[in-house]
Structure I
């Protein structure tokens with residue numbers, strides 16, 4: 001046999017590699033974006049990988065990466081940045097003493113360049129430094145420089161503390177207390193400083209993790225209601241985007257409760273973190289925005305007091321990466337009943353595959369191997385049903401299932417498979433027609449009837465076709481969205497596809513969570529396809545071969 005020329009082989013493999021990149025890019029982008037925080041989707045343009053986390057050992061600090069992506073060319077930046085630095089000096093703004101002033105001015109200059117690039121026409125940036133200085137001098141004020149500085153200034157702050165009772169009374173227990181005096185530093189290299197953000201008083205935590213020791217803060221508060229009624233503790237936090245981790249321990253009524261998982265210090269906007277004692281809500285279908293507390297040991301705190309212990313643990317660069325990669329996935333597992341949705345989907349997949357294989361193969365066997373009056377007419381009639389759009393049948397199907405009392409149950413999503421599928425029946429019939437008659441005759445000689453031949457002779461020979469049908473059925477059932485949308489209203493019965501849709505509706509402002517859920521839903525499909533691709537290809541290519 002003549003060997004295929006090397007260039008031809010190279011061309012074919014190049015096409016295959018190009019196809020892999022083109023068709024695999026959407027999934028790769030989804031995978032990379034599922035590890036980002038939301039702001040990265042809006043500020044980076046099209047970028048596959050998440051930005052590198054910055055586990056700074058010292059806080060507060062200036063973020064040197066926030067204004068990395070400048071839209072202007074390198075030559076324009078080289079001419080414009082000295083102008084921005086001069087404008088900062090002329091504005092009279094001075095960075096605070098707790099950060100590196102040189103780094104702060106450089107980042108403010110880059111931020112001003114971003115701001116002014118949106119307001120000035122493109123041809124303005126082609127002017128010389130003197131002309132550019134005169135053009136922008138009136139635009140840069142002290143207030144503008146301070147506003148840009150706040151975008152790159154990172155600090156860890158702790159604000160008000162609120163509690164909620166079992167009868168839904170929510171009270172602030174830190175009211176009237178000076179923010180830095182609410183908490184006491186027990187261990188670690190850190191100091192408190194009072195600060196205000198938009199009239200919100202808080203305690204700024206200035207830490208230094210050079211010694212790798214965690215910072216432990218303790219605060220004791222008086223509850224405004226009976227301690228037995230305590231359900232939740234909520235703390236206002238301002239993160240510094242360092243991806244260090246923190247936990248909260250709660251002591252009251254002689255018991256000590258600890259967080260069931262650590263949290264990463266991500267992003268840099270104020271938020272409220274909630275810790276809740278075990279309750280029936282933990283296993284409900286509600287969105288869970290709280291961290292569960294579990295009992296661990298005893299405490300001397302009794303009466304109507306509560307003691308909170310906040311522990312901030314430093315992260316190495318590798319751990320910061322790990323925290324960032326798992327953040328959105330952890331939130332998906334925590335905030336929705338993910339495994340409940342998976343169990344429903346697995347049940348539907350198994351039921352549909354078993355019933356589809358059994359019913360479709362039986363009908364195909366009757367069409368392919370058994371002679372009976374009107375067989376060809378019935379086969380053509382069955383094929384004609386494939387021409388009816390599925391949308392036309394939605395209302396009749398819904399009326400039928402509702403009339404038999406199956407609405408808001410899983411029955412319509414799996415029982416219909418027991419009636420077979422016209423496409424799969426056609427596929428199996430074509431495959432069965434390629435099996436030699438001699439094998440069937442040998443089975444009859446051995447005393448097998450129609451069902452015996454079907455089970456012992458035909459089915460073992462059509463395994464590739466069965467595998468292809470199983471893959472098609474798995475993908476159709478696993479990704480089924482319209483069925484649950486029409487028949488299911490009880491959230492406990494949601495399969496994964498519809499559960500993630502409901503999750504998307506409820507957390508519409510967090511696309512990275514939806515992307516993480518999409519990756520988790522897509523992985524089983526990819527895994528099943530690659531594990532069974534040999535049978536899938538055989539089942540499709542051998543369909544229609546005659547003996």
Structure II
């Protein structure tokens with residue numbers, strides 16, 4: 001098998017009083033290694049779920065023949081469930097169709113087996129007696145089904161009562177000793193495109209009230225494929241929320257600790273492609289689905305090998321906490337991502353809460369240098385450097401003030417929110433202080449790759465209007481040339497010269513002004529033409 005990669009997350013101690021080495025069970029401190037599987041095909045193979053201790057079930061398109069119906073969305077056959085055996089290395093071998101009773105002419109995927117082996121929950125399109133049922137808008141939505149397992153056969157297949165023809169439900173996962181069913185849905189009243197829900201399983205095929213897991217987990221985007229590690233009661237799920245590396249990424253958070261923020265798993269779990277259906281089994285093996293480069297085709301299944309590190313608790317540790325606010329209004333910035341760097345390596349990442357506050361998950365070493373950086377959509381990143389004192393149990397408090405990336409100028413145009421760049425009198429070369437500011441423009445344009453910007457250059461009123469028009473044209477061109485030299489396509493930025501026509505103060509011809517007042521007019525602004 002081809003080893004993809006392995007990455008170690010920097011491990012720091014948590015307990016202040018431990019005197020010996022011990023396993024670090026914190027899910028944010030574990031490392032992963034991925035292997036490809038021989039069961040993958042050029043089609044979409046994904047969604048491994050454990051079927052007892054020695055078998056797994058996953059989804060793959062039907063093997064096509066003359067009578068096979070092709071799904072129009074990806075021109076592949078409809079999905080059905082397959083079963084495979086786990087060997088001693090955690091690989092999947094000897095695959096075969098799961099069940100003709102469960103598999104239909106529609107999609108089947110993502111199932112959950114009760115611990116006693118008597119019941120199974122699974123996902124399929126809305127159908128009955130071989131006929132699909134469409135919602136009011138014409139879609140054949142996904143639904144959750146339950147079946148009884150009797151002597152290895154599946155009987156009494158029925159839909160769950162909270163299904164609805166007008167929305168989808170799916171991706172079941174059983175937790176809390178099979179007393180709670182987690183699933184996803186795009187039912188009305190959620191936070192985004194699909195949310196994660198839970199429902200209590202009661203006696204005699206009855207159910208409690210369906211509950212949304214809330215905005216700690218659910219966002220305005222897709223949340224999918226829930227998996228819960230019962231050892232530490234941590235939920236893993238896939239999401240394409242803001243901040244993902246690309247497509248779906250795997251995230252995790254504690255279900256019992258309200259202060260635990262959502263954690264984005266690092267490489268090799270997450271890539272710029274879709275990474276989802278993360279599950280862990282016994283002996284630190286598990287599975288992940290991904291359409292990353294290097295696979296056999298569409299979605300592929302990868303074996304996970306998890307390593308729980310052995311760590312020695314540091315003798316002198318501290319905490320790190322703080323807040324993130326809007327620099328102009330001092331308002332708290334909820335769901336800002338805060339990164340902690342040590343020796344230019346990210347050692348922790350957390351989200352701020354509703355009050356804009358955060359607390360690092362790691363213990364901070366005494367007498368060390370750290371950089372703390374905050375980022376949020378539509379804001380420019382902010383950073384601060386700290387040197388921790390040589391005092392155990394010290395609380396390091398930092399506040400990061402973020403500047404909005406865009407504002408309106410006096411003409412009501414949306415501009416990049418930076419200080420104007422200034423030029424020396426009768427000059428158009430880029431000064432060092434201007435290059436620092438222009439680098440912020442480059443950073444913003446790289447962050448928004450579809451943005452088109454106009455760099456408008458201005459002069460003060462001294463000199464003739466014709467001369468100032470020519471001078472501002474030279475300043476505009478030198479500004480654009482600098483930005484293009486930093487890797488921005490010339491098609492994304494244009495130059496506009498305004499001469500002395502748009503002064504920002506009273507320093508018109510004939511008005512006595514000092515050099516500082518004239519300097520305010522020798523500037524360049526960056527107007528957003530297209531975002």
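Quick look at the values:
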| item | result |
| --- | --- |
| semi-axes √(5λ) of the Cα gyration tensor in Å from the coordinates reads 53, 30, 21; which among I, II | II |
| Which entry (I, II) yields the derived value 4.0 for distance in nm of label points 7 Å out along Cα→Cβ at positions 168 and 328 | II |
| Computed 11 for relative contact order in percent (Cα under 8 Å, 6 or more apart) - originating structure among I, II | II |
| Label whose coordinates, when FRET efficiency 1/(1 + (r/R0)^6) of positions 384 and 464 (r between Cβ atoms, R0 = 30 Å, to 0.05) is calculated, return 0.05 (choices I, II) | II |
| Structure from which -15000 was derived, helix-only ellipticity at 222 nm (-39500 (n - 2.57) for each DSSP H run of 4 or more, over all residues; to 500), options I, II | I |
| Structure (I, II) behind the derived value 0.85 of FRET efficiency 1/(1 + (r/R0)^6) of positions 432 and 520 (r between Cβ atoms, R0 = 25 Å, to 0.05) | II |
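Bear in mind these aren't lab numbers, they're just calculated from the coordinates by the rules spelled out. Everything numeric here is computed off the predicted structure, so don't read it as measured data. Cβ atoms are built from the backbone, for glycine too; each structure is taken alone.
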